[in-house]
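A short reminder: the numbers here are calculations on the coordinates, not readings from a lab. Not measured: the values here are computed from a predicted model. Cβ atoms are built from the backbone, for glycine too; each structure is taken alone.
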Structure I
Amino acid sequence: MEQFRHGELVFDVIDEGPADGPVVVLLHGFPQFNFSWKGVISRLTAAGYRCLAPNQRGYSPGARPRRRRDYRAPDLAKDVQALIDASGAERVHLVGHDAGATVAWVVADDVPDRLASLTTLSVPHPAAFLNAMLTSRQILASWYIFFYQLPRIPEWYFRRHDWSGMLDFTQRLTHQRAEDAVRDARAMAESGALTYALHWYRAVPLTGMRRARHKTTVPTMFIWSDGDTAVHGKGARNTGRFVNADYRFEVLKGVSHWIPDDEPDAVADLLLDWFDTHPVVPGAV
């Protein structure tokens, strides 16, 4: 599979590994694309898993609605559900990093019967994150979410001086490795995806918060890194309170926010162990 459809939207997808292997869906964050999972995918496919990593709404050229309201989390989650349907699998392992983790939490809430397991990296359960925003310094670390609400200015900042603004943000503020930051900035510049990617954040005020407090009923592993300057520890430590299923919390020491790039082998090891503990069983509910 190179592409899949959700209504009129067409998404590009990496599809690697044995066609009959258990399916793993991997969701990227901002400002990255599906290739951010390459190091993890190679390990998972070698172990017999089929990996599907889409370029999500706004990132795929064929999936760029213009209105910011079309980038609400429930709509992004329905794109993932369409990919699960297109894969032909009854149930999958779902993995998400950064903004992709936010989408993964919603998918788990909407269609828990389609998931054998859930793994989120960096971004806690929405209720834990919201609580941390209100009761800790997390709101200061999340200043960029409010900055992204501004029209045009974030685009100008990121594009200025040959995308030096994005490099400043990812390298200086979040400690992304230089080669990865340049790769992501170049891909964003060449793809024309920036405004649509920012709409993920601009749609947040248009999304109801009531469902954010729903407890996840899917077996969940949450991976956080203590070198993350964007997501502090309070929300990470409290995520387990909002999982009503088998739960595992892993902390990677001295690692930045960019976990899949920085430690693909460590992530793959954790995933393979978690998948073994919660295998895909055909017909299971």
Structure II
Amino acid sequence: MNAEEYCQEQAAGSGSSFYYSFLFLPTNQRQAITALYAFCREVDDIVDECSEVNIAHTKLNWWRDEIQRVFHDQAQHPVGIALSKAVKEFNLDEKHFHSIIDGMLMDTHQFRYQTFDELTVYCYRVAGVVGLLAIEIFGYSHQSTRQYAEDLGLAFQLTNILRDVKEDASRGRIYLPLDELKQFNVSEEDVLDNKMNKNLEQLFEFQAQRAESYYKKAYDTLPAPDRFKQRAGLIMAAIYHSLLTLIKKHHYDVFSKPIRISPLRKLWIAWRTYRKELTLNKAIKKGER
């Protein structure tokens, strides 16, 4: 198994929404974004699977060294080898990879966030900079597309936080700002013990509305000429936005059972969004003539 095949197996095996967006990209972009996704999976799995903090730190620091090797064409890991090709072809910024690792390190010691401003630091590191790396791979012409990437990354992470409240609570983590728990008269025990109640529903609705605002901000910020280049991100957005809608339909009860979108539906959303963006792109090009 070569480096690209290893990364492909990581992406396909996870069933992630991101995988379905990669299907509509040229080969070089698909390989690069798959390598980026595989890197994110590697470091995220360290945090989720290592119960010993010191071991997690050691492994994350190994990846920090590996990223330095990637940028000196000396990578050792299959993901690092695949990234070496991507960083050269798409001029990816090394500091963003270190920011992702910084975000993962936060997960080893910070289990609560007092305010949303505090939470956004974490979200930027684990999602916003991933968006900034992704747009370099997809290509863009307007600087405002960078803001689109940050806002969309935040929208994704807020959706993940809402979806994964129960799973995170099982690890002792609460990503909902504590001052907002207090605002809605929700205790930490309500979250950790999965006690769904009216106050929790209102808190979750508040979080969903915030996520919605970031989806809207991202869509409004993306310049029309860059839309088709960013079609993979828009496919991801359509799938994640559909997940948020599904959570709403379940009255935000993320405790009773996992709320997920089936692989077949993800594929259908991806195809529908691609066709929509293709048609829109043709109209934009026709209008430019």
Structure III
Amino acid sequence: MKVLICDPTTPEAIEEMRQAGIEVEVRDNISADELEASIPGYQGMVVRSRTKVRKNIIDAGKDLKVIVRAGVGLDNIDVAYAQSKGITVMNTPAASSTSVAELTIGYLFALARHIPQATASLKAKRWEKKRFKGEEIAGKTLGLIGCGRIGREVAKRAATLGMRVIFYDVLPVDIQDATQVGLDELLRSADYISLHLPLTEETRHMIGAPQFERMKEGVRIIQCARGGLIDEEALYEAIRSGKVGGAALDVFEIEPAVDNRLLELEEVIGSPHIGAATEEAQARVSAEVAAKLISFCRESFQG
């Protein structure tokens, strides 16, 4: 099997695939145009969030048998269309859960204590001690919208920090550290709200103006899931009105988010989609990619 690596993958995982007999070509900064021209002849491809696998790429990949997303979200791949062409689509949902959960907890503290704003003020040679009075997160209510692998890891850590954790999920879930509630109750009760669910047609803009209206005054929002879950225009207006006291965003509707006006607001802190960007997560993701491709190759090409 011949596989094209379209985004960064650890050398150890690449070597493991080669040792298993897979022909691997690494072009981990390939452009969209180059990809469309190059994909014919490959049976497999590995992508992260940077590489978009749309209909034109799938149509060009006449020999494609498998697409592996090194990460969780599949919104950069036209999954249904790929599957209609007989292409298997896989991801690595468990490998980065801890890293994303830890970033979420980091953002909880950053929002509660205004850490980025205080740092910027200090570097600007100001000593504004009274300006940055924060609050303790212990005793506060954290509402998780979506409670899969990452949500569970966040719940466990937040409960240990003394937070009351509630969550909304479309499926009944039993979690030791949290209580399942309806979405309306979560919106009304939570001091902090964090999203942990995939982006689908059903979840796109599931948090918009009507939902912000039902939230507590001064609620804080954390978004480390998928861009598009929150209506960013509605979030902007909610922050400007004071309804939302602060927001921490790792993902955006349009990335790179260099021109996003949310980032002009002092109440907004953010990062460039780094939820899974830790050494440990990247190693686990790459190892899982290698394992899945090797297994697929053995089952599909070696009987």
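Just a few scattered comments:
- In terms of distance in nm of label points 7 Å out along Cα→Cβ at positions 23 and 119, the structure with the greatest value among I, II, III is III.
- With P(r) over Cα pairs in 5 Å bins from 0, in percent derived as 1, 6, 13, 18, 20, 19, 14, 7, 2, 0, 0, matching label from I, II, III: I
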